[in-house]
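Next come the structures, one after another.
Nothing in this text is a laboratory measurement; each read-out follows from the coordinates by a stated rule. Computed from a prediction, not measured in an experiment: that's the story for all the values here. Cβ atoms are built from the backbone, for glycine too; each structure is taken alone.
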Structure I
Amino acid sequence: MFSVYVSAVRGTPLLVQLFIIFYLFPTFNITLDPFPSAVIAFSLNVGAYASEIIRASISSVPKGQWEAGYTIGMTYRKTLFRVILPQAFRVSIPPLSNTFISLIKDTSLASQILVAELFRKAQEIGAQNLDQILVIYIEAAFIYWIICFLLSIVQHVIERRLDRYVAK
């Protein structure tokens, strides 16, 4: 069942997912404002991608690491938490960071269901100042870039800290 969820999310555009969430709940007499609808859609989307990243990261740890944990008397759970996950976490940082950076950029899609986020505000300001619309959109793009750049720096710092624990 979980693989169906992951496949459905990865196989459909985020904008379609936003629309489905925004228009699906009212058919069940559940009224949600646009912002909670966007949060649900983004959470389901990122959850599917992040779960695959974590699954692949755990799979990337050599089988011998499991065997080594069992050999010294560790249980499955202890081996997972003390041996496998620390190694998988290091491998998962770059793709998880890219997923979160994409999420930041994808928030602009929430403007399509009337969420007043950065791009929506730029559209509203641009509609009042048509002669400045290009400058306004460039400023919005710059703000997105700054946020993503800062997240990239955080990613780099985490990677460098985790590199201390790698045998060279």
Structure II
Amino acid sequence: MQKIGLGGGCHWCTEAVFQPLRGVESVEQGFIASTAPDDTFSEAVIVTFDPDAISLSDLIAVHLATHASTSNHSMRGKYRSAVYVFSDAQMEQAQSELDEHSRKTGAAFVTSILPFAQFKPSAQKFQNYYKTDPERPFCKAYIDPKLAKLRSNYADLLKNEITRS
């Protein structure tokens, strides 16, 4: 198993996007900090995955497609668009993937690739936010559209249960 940290705006949304992917063993949402100057905590998740079942490349592609990865806005400090890496090899691969996606799409991503430094989990009552009550207005307004995009564009990466909904 490997781990990767992903900051994609709201960690409730990011958690819900990565939970249904095949090869993903767990998604823990909370707050991640990198090293200076990016050592302030921002909302993010740690994804534990089986690289034989889903590649880091696929995880990064989903990440870039399911949040505002090209939009710089006033809340970027708290909602940093980032890939938090746990090794030099992940750093190199993530940078290569980001460069390739930028070339393919012509988009200038604001997503940072940063070394992982610290993690603070969200309160237990917020873990599995979407799974515990998908009918919440927040879930309907923000998470459901991301999951629809996931089903539409990445159906081949999903566990069977989400493709039937």
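What the table below lists for this structure:
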{"read-out": "Which entry (I, II) yields the derived value -24500 for helix-only ellipticity at 222 nm (-39500 (n - 2.57) for each DSSP H run of 4 or more, over all residues; to 500)", "value": "I"}
{"read-out": "Which of I, II leads on relative contact order in percent (Cα under 8 Å, 6 or more apart), largest value", "value": "II"}
{"read-out": "Parent structure of the calculated result 4.4, given that distance in nm of label points 7 Å out along Cα→Cβ at positions 28 and 132 is the read-out and I, II the choices", "value": "I"}
{"read-out": "Origin of the derived value 4.3 (distance in nm of label points 7 Å out along Cα→Cβ at positions 36 and 52; candidates I, II)", "value": "II"}
{"read-out": "Structures I, II, by percent of Cα pairs over 19 Å apart, for residues 68-123 alone: label with the highest value", "value": "I"}
{"read-out": "If Cα Rg over 2.2 N^0.38 Å is computed and equals 1.35, the structure in I, II", "value": "I"}
